[in-house]
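Pasting the structures here.
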Structure I
Amino acid sequence: MTASPQGSLSQPPVRPWGEDRRVVVTGLGAVTPVGNDMSSTWEALLAGRSGVGRITLFDTSRFDVDIAAEVKGFDPVTLPPKEARRMDRYARFGAAAALEALRDAGVSLEGPLGPAAGVVFGAGSGGYILLEEQARVLRESGARRVSPFFLTNVLPDAVSGHIAILTGAMGPNMAVVAACATGAAAVGEAAEIIRRGDAEIMIAGGAEAPVNETLYSAFYAMRAIATADDPAQACRPFDKSRNGFVVAEGAGALVLESLEHAQARGARIHAELAGYGCSNDAFDMVASEDSGRGPVLAMATALRKAAVDPARVGYVNAHGTGTPLNDSVETRAIKRVFGEHAYRLAVSSTKSMTGHMMGAAGALEAAVTVLALEHGVLPPTINYSEPDPECDLDYVPNKARPAPGLEYAMSTSVGLGGHNAALLFRRWP
């Protein structure tokens, strides 16, 4: 069915997910640079609107690049004010997106969700804004002035804890940390928890707030940040002139349920999560392995779990960061997995509009993939003007495209350290 990753050992046996409990998506939520909820985000993506601009969240005078995709006008009105004040910005994004996803799923929060509900929600970095703030307090005022809430809110799992407290979800709870594949891996691992019977409903996703001086300086030092005279045109995935990615912030959340649980409560089903694959390049902490063997393994595993012929997949929401190496390797990996069908696939990168939301990216892009299936329309890759011979697929350039009859769609994520994740969704009849 699929190609074997170059130079890898034999792959382990994978039992198709159809032999276990089926997992469906019943709720979606988001806080992004193009919208503070899922509906406005989806509308902006279909319209091809960019959320990239000049940085306003910190003084950029020490940098010669000042481009990022910030969340705008966010007000955490759905969060208890006392708790929200203690949270890092990333956790407020994540908690707000999770509560929106639960509302979308029609899940009542009048009482605690209890032990049948769990949370897998992570961040690639955690509370770096809080870290900067408290480090400044320590330097200027001494250790006695450091907040007693600092430690519990700076960790990558702070957001999963807050979501559990807000909802009374007492089941499995953890933070997945897999760099820029965090959000996708969180969704996949949450599905595995449902499949094995440890929960009936899971809140899954990722959140990130990396537009701060400390983290921005790290990306700046890697010389990977995109530049452009017009910030809105900085992120150019798969275009020959691409020169880097755009740092972005936000959150994405999905509510997953066992099919039986969703049907028993009469829930609206957005899509079925048909397969999930996770892998590592086992090659380098920064650079992608040239053959794409890691993403190939993740995508191939998702397809094998779903027992789906690759030719039935019609759309891939690609990682598509806009860096020269990532986009060419990802294109190569898609062609290895899908063969000649790759040239009939539609592939787009919504990072061209949202920027790279790091640990939140995979969760948001999973939600976008679900909506593409549900509505039969594909979001575009904007800022695409000059084809690259190394990136020769159909990238849905610049304008959204109707896609009636779309049956399966995949979302792929890649992260520093070689992390990869792939989620395969099926349109719900």
Structure II
Amino acid sequence: MERVVITGLGLVSPAGLSTEESWASVRAGKNCIGPITLFDPSDYKVKLAAEVRDFDPEKYMTAKEASRMDRYCQLGMAAAAEAVSRSGIAEASLDPYRVGVLASSGIGGFETMYRECRVLDERGPRRVSPLFVPMIISNILAGHIAIRYGFNGASQCIVTACATGTDSIGQAFRQISHGYLDAVVCGGAEAPIIGVSVAAFSNMTALTSSADPLRASIPFDRGRSGFVMGEGAGMVVLESLSSARNRGAQVIAEVAGYGATCDAYHITAPAEDGEAQRRCMADALREGGVKPAELSYINAHGTSTPPNDVCETRAIKALFGGECKTPVSSTKSMTGHMLGAAGAAEAIFCACAIRDGFVPPTIGYREPDPECDLDYVPNKGRPADVRCTLSNSFGFGGHNGVLLLKRFEE
């Protein structure tokens, strides 16, 4: 089995337009939630979102290329450009058939879908864009990345709702560890902040209607009332250790384990006992040869919805046999919930936590919930010897994905 390491990170998020800018904001506990500007929310109960501000796609591609991509894909290409550049794999003499892409979106081209449906209704079928289909499909991001860099290995797309980014990295980890590929660009992207999406999530009571950015995304707090919609993209370059060594690449962290389970319970709600989530974390730890007590930090799914945060707390406590002293925080308190991009962004935050020896906070935490009684790193991050982390993602349909990241040691 090949060891798998991270050699490149790329992130475009509400917290910043690069990995380092985003990490600096999260490390500082910056609230990145504000009024919706991507559409007019006057008639909506929900007024807040976590938008990617000041994003100019033409800094990453030509105007023509940008016009042929949905916003989710533009964000994904920007994140991929950073990850590939930082890793150096595009300039390396790797066999292109041994370099793959595993990138996706939980929803796909939602903005394009909405726009072109309106074109059909208002202007007729002849005016629907011939690029409509390739702009909305979730796999097109992987295709665009492969085309741009000439990566001829497996180019694939996994869609598991809010676990999409995590499962993309996890399956890429498996492709490399089992010897099918030498390197993979992997992650997720999402751009769901449009009227129909916000209306739908709001009507299912998943989103908070709080008008106060400081009390909107408040994971594990007793006053939580739903998540805040976010957008963005996270991309990671995974590589076999032998490939990274051969080309002298800088190793940021090691991916040591991956777990995937399903609640098999409900289309949107998590199973109350948290058993499938516990098993998912346990599987990732087992693959990496790590005991729960050896964990330095857990980046929780932590959506700020009443059921999720209780179930995840139960699952973590069950993993530890009843008492967990490991720091657990939700960076969604700052970035909102980026849906299919969330897991990749949070894996990147875990890699940065390992690299810099720092645990990010859960901000907005004021009122403890007796059912959520872990160390949530309230409001202020802290320096720590971060050697081993879990990154949790739990999606609609009961899809659970967990990544185990370690500090790289020879």
Structure III
Amino acid sequence: MNPSLCIYEDRDYWQLYPLSLTRLVFELRCGIFTLVEKLVRHFPGYPVRYCVRNEFIRLAEEKHPDVLINKFKKEDTYFINGRFLLKEEVPKELSGTTVFVAKGEIVGAFVKQKDIGKVKQTSEGVLDDRVFSTYPKFEIKGEFIRYPWDLIRLNAQEIIEDFKLIGSGGHILGKVYPNVTLLDQSNIYLAPGAKVYPGVVINGESGPVYIGEGTEVMPNAVIEGPGFIGKNSRIKIGAKIYEGTSIGEVCKIGGEVEESIIHAFSNKQHEGFLGHAYLGEWVNLGADTNNSDLKNNYSTVKVSIYGRQIDTGSQFVGLFMGDHSKSGINTMFNTGTVIGVMCNIFGADYPPKFVPSFTWGGVGEKARYDFDKAIETARRVMQRRNKALTDAQVTLLKQIYERSLNEPI
């Protein structure tokens, strides 16, 4: 029998704010798949466990009923940090407890049954992987996802690698109307039920393009690879989807999008630029919403996370917006802007580069978004997609709201 695989959150989950406010860090997307999907494929047939923040236990149990949450069985177990992009197979025949490191940093461990009792969690419920440091070390290849912009930086290459793994290039299984241009068809996958309308250009010469089941690409849209579009999404008329973009399921996307990740169930339907950005779920950008992703002085971009100014080391950093947040028409977001969960941003000037969750306004006068009204709106939005806001989700959002009361708006 195989050992089990425990994918864990660590003490640095907060660095993926605001995206980690409403999801486990390993549920974030990079490329075609989420981080957890990438990890699990290295351990086929292994029973999977999660170690997560205490406030996520109920939600995790609801979403993953077949996975043990924050419970360790007395059995041989592989522990892998959910923020780690594993780039090689870990050894599967180890005689004793062994810690895995990448460039000297702990990324997990193989723990023998007799040592399971030594595994510790912090008061928040996440794994304290420092307990592994006394065991023999084994170097493995991979890279940590430390901040949201790392997901963007690595996205194009991850699309390429994921597409190669799927091995479906050249399979055009959906409907392609006349006058569609497919460049390097061997680097394009069109799933059953997908439709591509006249005038569309899909450029597989610049990298692979994956278009999911039931997705519609409307007339005169252009998609540059590497690119991923999840199932049942719609690319609007004349949209320009540039390289390095991943769009999750049930999204409506128009205008200009470059090197961005749109997680799922979010809309950017109209003209306007979105670049080097990550949008969570149930986000809606009003018409002619734009974000800057390059400073006029071409210096590296600094981003505020929990009051800390972090130099990204990159010239190109755009917008990071949490779940259920919205922008009004003609909203302008500055380079490296962070918007929390359940915000409604509008006004004639740039909002601050950091906007706490449950903010109403964003430019000039701002107010706290009433919790009950925010939840009512979320329910209405989700019902339009035949989804329901669960009690576990409401409880988590209430905790986020209560914490936000300590943040000045």
Checklist entry - Here distance in nm of label points 7 Å out along Cα→Cβ at positions 336 and 392 was calculated and came to 1.8; which of the structures I, II, III was it taken from? => result I
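Here semi-axes √(5λ) of the Cα gyration tensor in Å, for residues 176-223 alone was calculated and came to 36, 17, 10; which of the structures I, II, III was it taken from?
Numbers: I: 32, 10, 5; II: 36, 17, 10; III: 15, 13, 8.
Derived from the structure labelled II.
Name the one structure among I, II, III that Cα Rg over 2.2 N^0.38 Å, for residues 192-343 alone of 1.02 was derived from.
Details: I: 1.25; II: 1.18; III: 1.02.
It traces back to III.
Computed from the coordinates by the stated procedures, all read-outs in this text should not be read as laboratory data. Here the structure is a predicted model, which means the values were calculated and not measured. Cβ atoms are built from the backbone, for glycine too; each structure is taken alone.
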